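Take a look at the structures below.
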Structure I
Amino acid sequence: MVQTRVLPGDDGAAIREAAAAIRAGQPVAFPTETVYGLGANALDAEAVARVFAAKDRPSFDPLIVHLTDAREVRRYAVAADADDPRVALLAARLWPGPLTVVLRKRPTIPGIVTAGLDTVGLRVPDHPVARRLIAAAGVPIAAPSANRFGRVSPTRAEHVVAQLGGRIGIVLEGGPCRVGVESTVIQLAEGVALLLRPGGTPTETIEALIGPLEHAGEGPTTASLAPGRGASHYAPRARVELVAAAGGLAALPGERLGLLAADTTGRHAAEATGGPYAAVEVLSPSGDEIERAARLFDALHRLDAAGLDRIVAQAVPETGLGRAIMDRLRRAAARA
C-alpha cells in the first residue's frame, strides 16, 4: 500500500511533482473535463500495466492517449490517417474537448495501450490541469477513468481517493468535472467514419462537420475496433493453445510451433518436454506480473509475424494482473 496524496492542480510545484512521477513510470490521477483519469506515460508499457493493476481490471481494454495539442497526432498515428482532412477539421473545431479519434497507430505506442489493436484513440483534453500535466511530463498520457473496475467513474478528486486510495501516490485536484461523462469515440482509420461510443460531444455536432457516422451493428463490424466485442478477439493468425504454467506441446511433423512462456522456468520446462519451438517469447523471466502484462500483446504480435502454425501459451496465476492476462489468452485461444 502506498500513501495517496491529493495535490492542488493549480500549483506549479504539484504539477512538476506529478509530471516527474509520470516520467518515472508511476500512475497519476488527474482531472479532465469529462471524468478524472488515471494516467501513465503512453510510451512506457510497464507504466501502463501499473494503471491496470491499480484499477484491478480483469481484462485489458484500449486506453485513450491524451495529447497537448493536435500537432502531436502525426507523431503517434500513421501519416495516411493523420493527414485525413476530417481529422484536421474536427481538431480545429472540437479540440480541446471530449472527442476521441481512433486512427492507425505508429509502433511507438506499445501494444498494451491499444490492447493489441493496430489503432489508437487520441484526444486533446479541455481542462487546464490536464493540459499542464501533459505539457510538463513531456510525454503523451494514456488514461482510462480513475476508478476501480466496475465502479462509477469519478468526477471529483474525493471519488478517486475513495476508490484508489492506497493504490496510487498522487491525485491532482482540479474541482468537479464540467462534462461528467466520457468522451465520444469515433473511428476514422483507413477512411471509415464509425461511432464507437457516444459521449460528451454530441454525434450531431460531429456529423454536421464531417457527414454521417456509421453506428455499431449498422455498418462494418466493430469487433476489431472496440474492446471485448467477441470471444475470439485479439486472436493471432496461428492457432493458440493454452497449457498449464509449466506445460508444453510437441510439434507435429513439418509444423512450425511457437511458445509463449510465462517465465524462464516455464520456458525450460516446455522445451524439456515439448517442441521443438520455431519461436519463443518469455513474458517475464522473473515471473513479475507487471512485466508480463506489459509484454503480452507485443509478444503475441512477434509470434504472429513468425509464420507459425500453432502457438503454445502457458497459463499464469489468476491473481492481480494475471486475471487480465488470462482473459486475453482465452480470447486469443477461442475459435470463431
Structure II
Amino acid sequence: MKRQRVYIKSINDIDESLVEIFDSFGLNNLSRKRVFVKPNMLRPAEPEEAVVTDPELIAHVVSFLTRAGANVAVGDNPVPNKSYTELQVASRCGFLEAAQGRFRSIGKYSKLIKRPDNMLKEIYISKEIADCDILISLPKFRTHDLTTMTLAVKNQFGIIPGGLKPYIHSKFPGIDDFSKVLLEIYEICPPDLIIVDCINIIDARGKKYSPGVIIIGANGHAVDHTCALLAGITPDRIPTLRWAREKGLYDPDDIEVYGRLDIIKDYAAPFRFPFRSSIVQSIAQILYRLWLARTPVINIQKCTDCGLCEDVCPAHCIRGRFIDHRKCIRCYCCIEICSNQAIRTKFHL
C-alpha cells in the first residue's frame, strides 16, 4: 500500500507551509482551476467558540489559491433552519469575510449519484462539489457524541444537501451503519487535500486548548488516524477509522508523520458507558424522524411563480405552486433557493 504522508505544521508558519504542502502533493498548477474550499460550518458560532473552522485558516488558504490563479469558491451546507439563512450562518462564523467575496451556497443545486453496491444506493451531492477540479477540505478538530470525533471523513458529510442529512441519519441510526455510510460518501468525492484546523479547540467537556497547529494530508483516513493520536484517543475507538482499517482502506503502518506529534494533554473524548450507543441511536432516530415530519409548503400569497424551486428540486416533485409530498425527499433545497421566503415547513405527522 502507498505510504501516506501527514504533516503537522504550526499556524504561525502557514504561508510558507501552504507553498510547500501544495507542491509536495502535486497541486502546483492551480491557474484557472476551479478549486472548492469546504470548511466545517456546523451552526452559527463565533470563531472563539472553536466549533467551526477558524476563519483565519480559510483566509490564508483562499489568499494562497487566488495568488496561484485559481478560480476559488468557499462553502458548506448546514441543515436548513427557519431561524437563519446559510449566509447568516457564514457571516456569524466569520466565513464571509474570510472567503473574500467567494462564499457560495452549495445546498441549492444537487447531482444524483448512483452506487448500486453501496448501503446508500442513491445519493444527492452538491453540484458545486461534484463539478470542481480540486476539492480542499478544512475540517475542525472536534469531538462528536456519535462518532467520537468529527474530522476529515465526517466533514465530507457536508457535500450532502442540508435537508437530506437527517434523512440519512434516520435511515441508518446505528453508529456502525452510519459510519459505513460516511465512508461511502467520502469515497464518492474524496478531497484532493485536507487541512485540519487544530488551532483553537474544545474537548467533550467544553475545555479550551490552543495547540496552534494544522494537520495536513491527502488521505482522510491517515489524517483522522493522526488526529486521534494527537487527541490521545485510540484510533479504533472512532468507528469510521475502525471500519476503514478493516476494509483495507488504510494501514496505520503506512502513515508517515512529518512534524511533532505532541499529544494534547488531558483532552477529553465523549464519555462512554454501557448501552451508550443504543441510547444515543434511539434518541437520535426519534429526533430525526420528527425532523423529517416537516414538509415544505408554498405560500401562494408570497409566491411570484419564478420557478426556481421547480428547477432546483432534485426529486422533481414541484409543479408551479404544487408540491407532491408523496415524492418529496425532504431535502429542503426549495426553501434555500426561494428569495421571497414563500416556502415554509409544516409538520405533517
Structure III
Amino acid sequence: MKLPRSVRDADVAGKRVLVRADLNVPLEDGRVADDTRIRASLPTLRLLLEQGAASVAVCSHLGRPKGPDPAFAMAPVEARLRELLPDERISVLENTRFNPGETKNDPGFARELADGRDLYVNDAFGSAHRAHSSTEGVAHLLPAYAGLLLLDELEHLGRLLGDVERPFVLVAGGAKVEDKLGVLQHLGGRADTVLIGGKMAEELRVENPLDFPVELPVDVVAAAAFEADAETKVVPYDAVPDGWLGLDIGPEAGKRFGELIGGARTIFWNGPMGVFEWPRFAAGTNTVAQAVAAADAYSVVGGGDSVRAVNEAGLADKVSWVSTGGGASLELLEGKELPGVAAIPSS
C-alpha cells in the first residue's frame, strides 16, 4: 500500500495549520464522557507545535446535526483538549456539520476552511472514507499531509492486506451480513479460518453468499425475549426453540473459537458475538477478547463494539492495534480507495 506523505516531512515553522481530527466524542451533561479520540489526536498536534507552527486550527464533526445545534457544539471538546494540551496556538473550530456544505463536499465551505491557512493535515482516519469538505475538498486547496494517527491506521490495517503470518483467523460478528459482506469477501478469502458470531451466524446458517466456508457456533445462549433479564438456556445453534432468540454464542462455541484464535499468527476481529451490552450475554464476546489478547499473533481489532469490548476488559494494550476507524477500516479492508487519503499526495 502506497502511503500519503507524512506530516513529519512538512515544513510547518511559522505556518498556520488546519488539522482535520476525529473529535467525535460522546458528551454527557455538557462534558466529554470519553476522551479517547481527543487523546489520539495529541501526537500530531504536539508535533506541529514542537516544529514551530504559528497556529493550529483543529476542525471535526460531532454527532450528526442537520445544522447548528447547541447540543453538538464543540465547546466541551475544546475545553477538554485545552486541559490535555494547554497551548495558546491551538484553537478548535465549530462543528463542521453545522455547515450544510460539509457533507456535500461543497467547494465554498472548503475554501472557507482553507482561508487564512498555509497547510492542511488530515489525521481523522475515522472520516477518511467520506468525501466531505473538511476531509477531501480542502486537501486540494492547501499543501496536504497525513497525520500520525492516519498513517498508523493505514500501516497497521495495511499489514492485513499483504503477506501475513499464518494461520490467519478472521472473526466477525454483529447483526447483518450485508454490512460486512465486502470485507468478508475481500479479506475472508485470504484467511485460513473465518469465525462468525452474532446474528450474522443465523443468516449464514440459512444461506452463505460467500465463496468460501465459514465456521459457525455449535451452540447458543437462547433467550425467551429480547430482554436483559429474560429466561435463558443453552441449546445447539440449529435447535433454538420457536419464538426464542439467540443472544450470545454458547460455551462450546466459545471454547472452539478461543482455541482457533489461540493458534493464530494473524487475527482480525470486527463485531461482537452477541448482545454483549447485557452482562448475561457478554460471555462469548469476552471469550473472544481474551483469546485475541492472549494469542501470540499480530492482532487487529476494529469496529466500535469490538473496541469497546477490549477496552472494558482492560485488554487493549495486549492487542497489536485497536483501530479508531469503524466504517473507514472496513472500506480499506474491502480494497476500496478512501477519498480523504487519496486527496493527499503520496510520499
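Quick look at the numbers
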quantity: Test item: distance in nm of label points 7 Å out along Cα→Cβ at positions 93 and 325 calculated as 4.6, pick one of I, II, III; calculated: I
quantity: Of the structures I, II, III, the one that 0.40 was derived from, the read-out being FRET efficiency 1/(1 + (r/R0)^6) of positions 13 and 117 (r between Cβ atoms, R0 = 35 Å, to 0.05); calculated: I
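Only the coordinates and a few stated rules stand behind these numbers; no lab work does. Quantities reported herein were computed from a predicted structural model and do not represent experimental measurements. Cβ atoms are built from the backbone, for glycine too; each structure is taken alone.
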